Structures are given as structure tokens and as C-alpha cells.
Structure 1
Amino acid sequence: MREEHGPDGGGQRPPTMADIAAKLGVSRQLVSLVMRDAPGASEETRRRVRQAAKELGFSPHVGARSLRRARSKDIGVIFAPAHSTEPEIVEHIYPAAAAHGYEVILSAQTSTRTTEDAIDELLGHRCAALIAIGSTLSHTALCEVADRIPMPLVDVGYGRGNDYYDVVRSSGDKGMAAVVSYLAEIGHQAIAYIDPTSMPAAALRRRGYQRALKKFGLRDDVLTMPGDYSAGDYFEEVGSAAARLLLQRPQLPTAIVAPNDHTAVGALQVLVRNGVRVPQDVSITGFDDAPIARLSAIDLTTVRQDPALMGVAAVDAAVRRIENAGRQPSQTVIETSLVIRGSTSAPARASNRARPA
């Protein structure tokens, strides 16, 4: 026969509200009022109950509390933890959701777990809305998801306005055009672009690169790099592979543009190990302003998309649709900004060789 002792008698059973009530000599109903932040208890009683709960190691059963609600107050968030910018956006989703009275439930998409798997998990939690960050699903697939789920869907990434789901994205094409224009204006004419094709925002950012080159009358130089977007080392390996391809050429471009900071860092490391000086021989730029770009050892010129603004906009879009079921989905575009650091400079007058003497 299994023994289940309470907090005072040892054993493994977790403490309950009844244990708190017994410790303080009050009713369980009073303890429940405090734990639910409901009216009917004095501030002193609330302090005593919370202190007793802390001493006993009591934690409310969040799942049971959610099931008791007539209306869900949870927002489900799907993200890829392997990509450094997505956790940054998640970090800002938490306070934004709390400001509206909502809580956050996370579900990860990984190399062994698809966006669909993450969505199915969150459906089981009866979330009031879903936010998908960096989803690999196509527009058609997202429309199908939005059509079958009973709550609003917000796509944070690269999508376009539509009648099925909300879209929050940065002005990736404008941001890329800005960094290419900056390079052209300081004298670069041979500007290569690393294109990680399975990145959801790849096409949008590539268009910005090409538009800026056309404006300056320069020829584009796109290195198309496939790969598995969900892999943790995808961007670094794409950048490294692209750099090795460039090193096989008789002459390097004077600048390399990447649509992601980790891709830029992967290229930078391979070039430096092969004797190429950055920025003296080749300038390198990224996109996102991820934590790695800000390291003093990297000092990467990049395009910043503000993760705080992205997170707040995603929550605002979800809450608008939760609280007004008849509201049409919207699109929110977050403006980007150019951050100039030490990985770029005007090109040297001498021709750039793949392997400088």
C-alpha cells in the first residue's frame, strides 16, 4: 500500500491548499481566494497565506486553473530555440502578454519536431491564440492551419497581409537595401550576397539586395546555399560554405552581405582563417543585430530588427483578435535600422586577392 504523507509527515506528496489552511488554522476556501487573487481576504491574511505557501513549497496547479476558466488566458508561442533572434522576441512576448492579463505557453520547433507538432501541442492547452515565430510553413500551409484552428494565428516572420492570419514582420527588404546602399556609397562595386534559401525571410531580403544594386547600376552576385533551417548550426555552416566557394575564385568581392548575423559570422571566420583581413580586404555585413554581432571580437555591421517591438506587436495582434472575434487579420511592419560597426570600411585601392600574400 502506497504511503502519501503531507508536508509535516514526510513522503513525496506535494503540498496542497488544505495543508496551508491547516498550518494557519484557516479555511481552505480562504486560501483559495488568496491563490486566485480574488477579493474577500485582508492584506495581512494574503501575506500570511503566501508566506506559508512559500515555506511549504506550494505551487498552484496552472493547468487545472486554466481548465477552470470559462475563457482561456494563455497565448501559445511556437519558436525555434536554435535561432538566437527568436528567443529574444520570446523574451519580450512575456511582459507584453502579462500587460494584457495573459500568460504564455511555449512550444519548440526543432530538427525532430515540426511547426505542425508544436501547433498540435498548443491546441491541447486550449490557448486563446497562437503566435508562430520563424515558421517554415508556406503561406498556403499557414492559411490551412488558420482555417482549421479555433483561435487567431499570428505569423512573426516574412508573410504578407491576408484574410486568414495576422502578420508581424520587419522591413527586411528595406533593411537589406539600406546596408547595400551604404556599401555602394563608400565605394564597393563587387558586393556578393549569401542566400540561405530555406530561411523563411530569404526571398524578401534578397529582393532588397537586388533592388539596391540595380539602383547603383551594379551586377548582383548571389550564392545560393540550401540546407536545413531547423538545424542549430544551419546559418553558420551556410556562411562557412559560401566563404569557401568565394575563396576558390581568382578574386574576392570587396564586400559580402548576409541576411543573417550568424551566416555573416560563419563566413567571417573562414575568411580570417585563410588570411583574408576584415574589413581591409573584404567588408562583411549581417542582419538582425543578434547578440553575437555585438561582441567586441565580431563587431559586425548589421541591420537591426527590434525584438521588443516584434514581440509587443505580435501580442497586440493576438489580443485584438481574441477580444474582437470578427476583426480581420492585420499586417504590422516593424522598421529596421542600420548599425555600422568595424566589419566594414571603404574598399582598398589594390585588387582583393583570395589569398593575400
Structure 2
Amino acid sequence: MWVLLSILNQMLSDKDIETVLKLSTIKNLNESTLREIVLKFKPLSTVFDTSLGGFNKLGDEKFISAIKKAKTISVETQTALLKRFNINILTTEDVEYPMNLKELPDAPPMLYIQGNILDTDTQAIAIIGSRTPTHYGKLVTETFVKEFILSGITIVSGLARGIDTYAHRETLAAKGRTIAVIGSGIDKIYPPENHELFNKISESGAVISEFPLGTQPWAGNFPARNRIISGLSKAIVVMEASLQSGVFSTVEWAIKQGKDVFAVPGNITSENSKGTNKLIKDGAIPVTSAKDVLEYLGILQIAPVPNKKIIELTEEENTLFTILTYEPIHLDQLAILLKLPVQTVLSLLLNLELKGIVRQLPGRHFAKNKY
């Protein structure tokens, strides 16, 4: 894993940035050694000009060899990318460094950020879950996000497929603020289909990585990314997850960091709910609404949830709506339950869809819609 440098009480000059980028190529360089380098060498770039004796107890020959090798590495491409994509480097000594993260002992010493960090981001909650969510998982994510946004909560997630993507998208759709934490360099967007989403997040929120530009999304990067997702947030909410889900890594970090872990209960027969249900059995706090989370955390709801509008239904429409659930049901099954022709049921469903209380899903499936 790449190890990054904490610059203590210094402004990052262009020369310092070049030195940081070069030092970040040295593997297994721990934080205490980096701190000693920072204190010893002023300006920082002189670290490459020292002799063996200049390192004192740092004078390990392998380390000196790594320093000499790092000196020769060209970082012109990386510095050009920083400027081209308006990527900022923040250290733990910068006032813009995320406060929630700064308070943790395992905070990354340096972050690459595209976008901006705001003071209000201290009121952040992480939403995570399955990469292959069911309709139920998508629905509860949408519902929670909308309610969180009404209370000025910043939504944190990992830009992964599935629940992460839905959390970011729904936040943007609700004109809310979201932060994406990724497990690659900011110039290596993953998954690639989220390129447009990445751009929209960085325009109104922030995309964060601790990995240098050019770092590929290797599997080993994501546990480290998960500690940042948890660290940025006051709590994490697991929407839907299987027993093999990667959310357990984030949960472990949250527990280490003293963060509250919430989980949404799910259907006991659904593979995608076995993980969340297990979390609840193991001590996670069960929640069925964003209000539950906010009340537990002692966060006041800034704006009330809008009242549901009154919708007039015919007798047939009401009968059909009563049969529907938030899980998809096939048109043919509804026709059998209602003992009506398929075309008649389809016409009723389309009327309910126009009224905003039913949604049509692929394969002629239908489900209730939150309204």
C-alpha cells in the first residue's frame, strides 16, 4: 500500500508537493519515520540531498536506497494532473481537512480531494450496502436519503455499484450534499460507468482518496478506503447486505472508531438481507426510518417531512393498490389475484403509475412507490 506524508505546520509549495509525490512511492514508510523526516529537513526537498549520516537513526541502507530511487522518479505527469483536474492535497494540519476524520488516530496523513470540504460536513452519515441491491434495498435507500437531506445531513458513501451509487444519485437528485470515498487514484475512476456521477459529485460535494494519482483500484485498497468512509461520518447505516458483503469491513472500522452502526431489517428469506439481519443480531441498532437514526444521534430535524398528498382512487384501483407491496409483483400474478383480464389490470396499474403511487419495473413487474 502507498504510504503518504503528513506535513507539519508547513504550507505545501510546488517543490514540497513534488517531494511528497516522490516520497509517496516508497513502500512501507511508516508515519513516525515520515514525521521525523519532516522535522529534520527544511525545506522538505533537501531530504534528497542528504548523506547517509544525515539520517542518524533513519540511516538504514535500504531506506537510503529507496530515498535515492524516489529522487529519480518523475512526477511531472502527476503535478500536471493535479492542476488539470483541480485536485487539492490536504494534510492533517490544514484547516480544510475533514474534522471528523482529523480526530481519529488512524486518520490518513494526506488526502487527495476533488471538490470542497465544508464545515457542515461534520454532520455526515455513511450509507452503504449491497453491490447487487433488490428493489427493497433501492427503495429504503431512496427514502432514507431524502429524509436525511431534509435535515442537512451530508451523505458519505464509496461510489461502488449498487447501494453506494443509489445513495449518491438520490442525494444529488434531492439537491443534497454527498462525499464519495474511492479506493484508487482520483484519476482512475472506478467503476468506470460512474464517471458522470463522479463529476457531478465533485461539482457540488467532494471526491476523496488517500491514494496517489495513477493508483489502480486494487482489492487491497478498499479496506483502507472503508476506514475513511466511517471516519468521515457520525454513524453508518447499512441498507441491505448479504453475509459475504464488503460492508462488514466498514462496520469493523466503525466499531474501532467508536461510531454507531445502524442496520435496516430485511426479509429473512432474502440473501441480501441476511447480512443486515446478522448485524442486528450482533448488536447493530435496527432502524426503519431516517428519523430513527437522527433521534438516536440527537440531531434535530431541520425541516419536517412533507405531508403525503391525498390521492383519490376508484374502488378497483384501491383493491389493486392494497394487493401491491414494495416488492415487485408480475402483471400476470396480479391478474390472477384480482381475477381480471391482464389488459384491465395493466390499465389500472398505469393509472396508479400516473398518480405517482406505483412504479413499473423491468419485465412487467410493478410495486408500490413511496409518495
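Match the computed value 12.0 of mean count of other Cβ atoms within 10 Å over residues 311-318 to one of the structures 1, 2, and report its label.
Numbers: 1: 24.9; 2: 12.0.
Traced to structure 2.
For which of 1, 2 does mean count of other Cβ atoms within 10 Å over residues 119-126, calculated from the coordinates, equal 19.6? Walk me through the numbers on the way to the answer.
Details: 1: 16.2; 2: 19.6.
Structure 2 accounts for this read-out.
Could you figure out which one of 1, 2 the value 6.0 for distance in nm of label points 7 Å out along Cα→Cβ at positions 47 and 207 was computed from? The partial results should precede the final answer.
On the way: 1: 6.0; 2: 2.7.
Among 1, 2, the structure yielding 6.0 for distance in nm of label points 7 Å out along Cα→Cβ at positions 47 and 207 is 1.
If you rank structures 1, 2 by volume of the Cα convex hull per residue in Å³, for residues 191-262 alone, which sits at the top with the largest value? Could you put the intermediate results ahead of the total?
Working: 1: 79; 2: 124.
Biggest value here belongs to 2.
Given structures 1, 2, which gives the highest value for distance in nm of label points 7 Å out along Cα→Cβ at positions 15 and 79?
Details: 1: 3.2; 2: 1.1.
Of structures 1, 2, the maximum of distance in nm of label points 7 Å out along Cα→Cβ at positions 15 and 79 occurs in 1.
If semi-axes √(5λ) of the Cα gyration tensor in Å is computed to be 49, 19, 18, which of 1, 2 is the source?
Working: 1: 50, 23, 17; 2: 49, 19, 18.
This figure was derived from 2.
Thinking only about relative contact order in percent (Cα under 8 Å, 6 or more apart), which of 1, 2 has the largest value? Let's see the in-between values first.
Details: 1: 16; 2: 13.
Answer by largest value of relative contact order in percent (Cα under 8 Å, 6 or more apart): 1.
Here, each number is a calculation from the coordinates, and none is a lab measurement. Computed from a predicted model, the values in this text were never measured in an experiment. Cβ atoms are built from the backbone, for glycine too; each structure is taken alone.
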